[in-house]
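Throughout, read-outs are computed from the coordinates displayed, never taken from laboratory work. No experiment lies behind these values; they were computed from the predicted model shown. Cβ atoms are built from the backbone, for glycine too; each structure is taken alone.
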Structure 1
Amino acid sequence: MNLILLGPPGAGKGTQAQLLQHERGLVQLSTGDMLRAAVASGSELGKKAKGIMEKGELVPDGLMVGLIRDRIAQPDCAKGFILDGFPRTEAQARALDQMLAETGKKLDRVIEMEVDEKALTERIVGRYTCAVCGTGYHEKFKRPKVEGVCDVCGSKQFVRRKDDNAETMKTRMAAYRAQTEPLLPYYSGRGVLRKVDGMASMDEVHRQISGLLAGA
């Protein structure tokens, strides 16, 4: 079972990928992790990627697809994979499809996590975590039982991610719409695109995704 999860930043793709990884034995493949591992390994592709990144340039699609090809050939990907962060454009999607065809594989499902942009921004901007134990909170949806005190460890120190603000979310959503949304008609045309309600609870989203995979 080979999957792609699509959705804007903060839609919960990473959480759902981890659930599928645990439940079905699929491997979540992050392009960032693959690049770092390739560079650390000193492989031929890794050396090329290192040289490009050291110049501050973007890694070309062909090199990225080559890294994915090498990664999915490893034994732990025997049950399938979930791509995280790739493809982002139609050109990358076509290159990925070509590589999978050459290796006798295919995408079984591309699942779009549909979100309400205003509600998603509210969800992201309001979140913060305990600086000591990492427990997550939200200004509106999940405040500590005692104001200013972590429910789990009792710490009074909390932190926010620097990019969890309305302006950054606006920029990231605009980039998603411009780059990634064109993938939707491409995968729809190939008959593999399905949609779930990304604003539902984590368990409900997982239930919807599992239902879609049952028919794949």
Structure 2
Amino acid sequence: MGCGRVGSSLATELEAAGHTVSVIDQAREAFRRLGPDFKGRTVTGVGFDRDTLLEAGIQDADAFAAVSNGDNSNILAARVARETYGVHNVVARIYDPGRAEIYQRLGIPTVATVLWATDQILRRLLPEGSRSEWRDASGTIQLCEIHPHNDWYGRSILLIDLLTSARVAFVTRLGVGMIPDEHTVLQEGDLIHVMVADDDLSRVESILAASPEGDRP
């Protein structure tokens, strides 16, 4: 739902990947963003209206993305898709950061546009510390990218699990993600992604911001 810059790009990428796509928008002229080669279905209407959704094929949908420019419309459409038509893979774009966590706790996966953009910029301005990449629906556990003290490089990845309450989920090395094992040694430039409880994040950041304790390998 929504054929703006995000919606049209999402639709064409999905179609290029071999999926059958329907696009809903209230403005018929918005479909011009899809280009002349788009083979999917276009439906003019309100994205949470029953007749509009049925015309778009919601009853056969495997996934639904609500990416219009209205938070309320996106959340309402996402809830209708999930609760009325049983679509399992549903996501809604949210502009208001205050609402994003509330809807996430209601079980509606959201992409908070402002928070995401802010976070991406901060990662480049202030690389130290941690940056949240994902948070569970209860808001108690998150996946974070953490930048450790330089002395952690050259040490076993297992040292992070040993000395902190965090668990290393994966490492990005030279732009490629990798799941570490007991033989993985941290290299300078690695981006470390850890799962950590919110209550423990400050302590984990503090430990990783300092040189590792002792002479463990």
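Tell me which of 1, 2 gives 26 when you compute relative contact order in percent (Cα under 8 Å, 6 or more apart). Working through the options, I get structure 1.
Quick check: 4.7 is what I get for distance in nm of label points 7 Å out along Cα→Cβ at positions 154 and 194, calculated from one of 1, 2. Which structure matches? It was calculated from structure 1. Comparing mean count of other Cβ atoms within 10 Å over residues 2-9 across structures 1, 2, the highest figure is found for 1.
In this comparison of 1, 2, the computed figure -8500 for helix-only ellipticity at 222 nm (-39500 (n - 2.57) for each DSSP H run of 4 or more, over all residues; to 500) is attributed to 2. So mean count of other Cβ atoms within 10 Å over residues 34-41, computed for just one structure, reads 16.8; which one of 1, 2 is that? Traced to structure 1.
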